[in-house]
1. Work out the source of 0.10 here, i.e. which of 1, 2 gives that when FRET efficiency 1/(1 + (r/R0)^6) of positions 161 and 217 (r between Cβ atoms, R0 = 25 Å, to 0.05) is computed.
2. A value of 1.41 was derived for Cα Rg over 2.2 N^0.38 Å; which structure in 1, 2 was it taken from?
3. Which structure, out of 1, 2, was distance in nm of label points 7 Å out along Cα→Cβ at positions 241 and 265 calculated from, if the result is 2.4?
4. For mean count of other Cβ atoms within 10 Å over residues 177-184, which of 1, 2 scores largest?
5. Which structure, out of 1, 2, was relative contact order in percent (Cα under 8 Å, 6 or more apart) calculated from, if the result is 17?
6. Given 38, 22, 16 as the derived value for Cα extents along the principal axes in Å, for residues 49-104 alone, which of the supplied structures 1, 2 does it correspond to?
7. Using the calculated result -12000 for helix-only ellipticity at 222 nm (-39500 (n - 2.57) for each DSSP H run of 4 or more, over all residues; to 500), pick out the matching structure from 1, 2.
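Throughout, read-outs are computed from the coordinates displayed, never taken from laboratory work. All values reported here derive from a predicted model rather than from experimental measurement. Cβ atoms are built from the backbone, for glycine too; each structure is taken alone.
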Structure 1
């Protein structure tokens with residue numbers, strides 16, 4: 001009888017076993033993907049009030065996992081050129097944030113941070129010397145990339161709508177420009193592709209300026225803006241593009257470069273090549 005009791009557990013013992021085993025087993029496999037806050041170059045200043053990043057100086061992303069690697073290897077995404085976008089959509093924690101609504105510089109900051117969480121901060125890339133034009137392999141430390149501080153100059157006035165009012169040097173026209181988001185990147189790319197398919201000449205500069213400018217001398221009519229863009233003096237066009245570049249919040253990807261073949265010792269832009277996420281080392 002005593003042996004039987006040892007072999008056959010009582011109903012009370014069975015009850016205790018059933019109540020504790022699943023909880024113990026579940027806790028052993030309760031994996032949580034770590035997250036981190038990525039500083040935004042824009043500091044949330046140039047998003048409209050109804051945007052989830054309005055006034056926010058950082059965005060939360062989760063670390064890359066095997067799931068995200070699978071996205072990078074998805075042949076359908078690769079053939080359509082959307083693998084990186086799908087990757088970023090996966091790692092952004094707040095799903096109310098649309099990737100195409102991000103300012104370009106903020107998106108760049110997320111790309112850099114995501115690469116670090118997935119494969120570390122060491123990034124080898126081929127660099128062409130600006131003096132002797134010899135290509136050479138250099139190693140970059142992505143941890144040294146930081147948001148570039150933006151100061152609105154006396155030549156650009158920040159409006160309540162998050163646009164910048166600028167007086168052009170040649171025509172003296174007063175224009176308002178806006179910072180580009182992912183929507184603009186895709187729209188400009190789509191227009192260029194359609195023109196190629198229809199065997200039309202490229203007009204990327206005109207397309208870019210027409211999307212950048214939202215007001216000319218107080219009017220926001222698209223027909224007026226497009227007419228102005230087509231007749232804009234080259235001096236004004238160059239000034240506007242340089243001013244936009246200085247105003248756009250972004251990450252600083254300049255690094256010190258010493259050539260292995262000549263005496264060149266200056267700063268260069270870190271190249272973002274296909275190996276940035278697809279490093280075959």
Structure 2
């Protein structure tokens with residue numbers, strides 16, 4: 001609707017985790033580098049972050065960066081029992097036929113891991129929303145899976161991605177055996193104002209526009225109201241473009257952003273921080 005008005009080739013602030021839009025600033029760039037290093041070293045990696053900080057986008061970017069030497073298993077619904085999770089991993093790594101008994105299934109999976117290693121292939125198991133893993137037995141099974149290794153190397157890389165609750169869970173004494181296997185851990189924080197500005201500029205460039213799409217005051221207001229969280233930044237910016245298009249504002253000004261934030265805050269409450277002028281009025 002607004003793309004031609006703003007001279008955009010595509011929408012810059014979509015909700016889908018498109019790796020092409022990944023902004024590799026200090027925070028996200030370091031997180032991606034750590035994920036890649038973890039895969040290279042076949043480590044057990046933990047990536048945490050608040051809702052909307054870009055964890056899923058990073059995982060998709062990592063997958064895009066991996067070559068044919070890697071076999072990726074992506075689990076996006078981890079509310080599984082230990083047996084169900086091992087079965088899913090075995091299926092996606094090509095275990096066939098699939099044994100019925102769990103002990104036979106684990107043996108078959110171990111054999112497949114050895115075969116893949118002989119072929120020069122590294123399995124990479126990525127579990128998104130890992131804070132939803134409901135049973136300690138699942139973590140125990142994952143730990144045992146990481147124990148399948150040769151003398152000089154592990155046979156797979158395991159990456160758990162989740163909200164801060166995952167980090168809190170692994171800090172409990174009951175999960176100590178699993179936590180001690182973690183080789184790399186990184187927490188993805190919110191953007192500061194400089195990163196927010198660069199993030200918006202990056203997405204606008206990828207969408208095909210060279211000149212600024214928002215005034216400096218508008219960007220500052222987006223940052224403040226979104227608390228530096230990328231998903232909230234996207235939502236405010238996308239709604240501001242629609243409102244700005246209706247008002248024929250190019251670039252989008254701070255008053256337009258404030259009106260959008262007021263509407264979002266009215267329906268979503270404390271998720272978005274209202275501008276000071278709105279709070280006083």
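1. Computing FRET efficiency 1/(1 + (r/R0)^6) of positions 161 and 217 (r between Cβ atoms, R0 = 25 Å, to 0.05) on every structure in 1, 2 gives 0.10 only for 2.
2. Corresponding structure: 1.
3. Label of the originating structure: 2.
4. Top value of mean count of other Cβ atoms within 10 Å over residues 177-184 goes to structure 1.
5. Structure of origin is 1.
6. Corresponding structure: 1.
7. Label of the source structure: 1.
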